[in-house]
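Novice: In what follows, structures are represented as structure tokens.
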Structure 1
Amino acid sequence: MNEYQEKILKICNDTCKGTLMETLEIEYVDVGENFLVGKMPVTSRVFQPDGVLHGGATVALAESVGSAASYIFLNGQEFLVRGIEIAANHVKSAKDGNVFARAVILHKGRTTQLWEIKITDDNGDLISVCKLTTITLPRK
């Protein structure tokens, strides 16, 4: 990983202090030319009552990583980025370890963007697939 990538990850992680991302222990761990990866530990803090990863926590991870990717790749200094729709398909449960969200842009419009966020476990098994639509609004 180069110095620029490390700087981006530091900025992303620093912005999580005092937010839902800190509460869920989400950490940004990898960034590339067209993707951002975040990870979240699977512990009782993110379980549903029967002891598996809560779908809402999974979606919070997906939206956090997709929104952060929007900020990085769409010049967040000039625009506010907001999620306007998210859809998730959960295909497997997780009980421990970590889950990783990898956000990749599918459509980069001037106003709206479409992101695919795949959630995998420590073994690389697919847990969920999410689609996030974001909107960029000019900063005033």
Structure 2
Amino acid sequence: MRKINILKICNSYNNQPDALIEILHDVQNEFGYLSKDALVEIAEALNISRADIHGVVSFYDDFRREPSQGICIKVCRAEACQAVGGEDLAHYAQDKYDAGIHDVYCLGNCALGPAVLIGDNLYGRVTPERLDVLLKQKSGS
């Protein structure tokens, strides 16, 4: 069934190699991550090398090669967010929450920095105190 779903996703983009990023996103949304087998199936369907796919998957931070372990927290470390406290927020998050914190270099929310992506939800003007509240809400406590 998994292979059939991956082939359907590839086919929905007419098996076009130039749709690789969209296909990878759709497969990850379907299964939660990109397994080695899934990447092989995509490579075969698009008639491209596994090395090409690996290059794309390893370049973009959004792609996961293993199932996620809890909530993924991405803290923007780009200059616009740094200018309004993003660096301090990133250090706070890493010190307090350790696992699951990922640095990214632009979430596209520059006017509302510092920006944080928690799961699939983007938040702006995040302070350490607001981060605590948001994570508490996400955990259901």
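Novice: Out of 1, 2, choose the structure whose coordinates give Kirkwood radius over Cα pairs in Å equal to 15.1 when calculated.
Specialist: Computed on structure 1.
Novice: On to the next question. The value -7500 for helix-only ellipticity at 222 nm (-39500 (n - 2.57) for each DSSP H run of 4 or more, over all residues; to 500) was derived from one model only; which of 1, 2 is it?
Specialist: Attributed to the structure labelled 1.
Novice: Comparing mean count of other Cβ atoms within 10 Å over residues 104-111 across structures 1, 2, which is largest?
Specialist: On the way: 1: 12.1; 2: 14.9.
By mean count of other Cβ atoms within 10 Å over residues 104-111, the leading structure of 1, 2 is 2.
Novice: Once relative contact order in percent (Cα under 8 Å, 6 or more apart) is calculated for all of 1, 2, which comes out largest?
Specialist: 1
FYI, it's all coordinate maths here, none of it is from the lab. If you're wondering where the values come from, they're calculated on a predicted model, not measured in any experiment. Cβ atoms are built from the backbone, for glycine too; each structure is taken alone.
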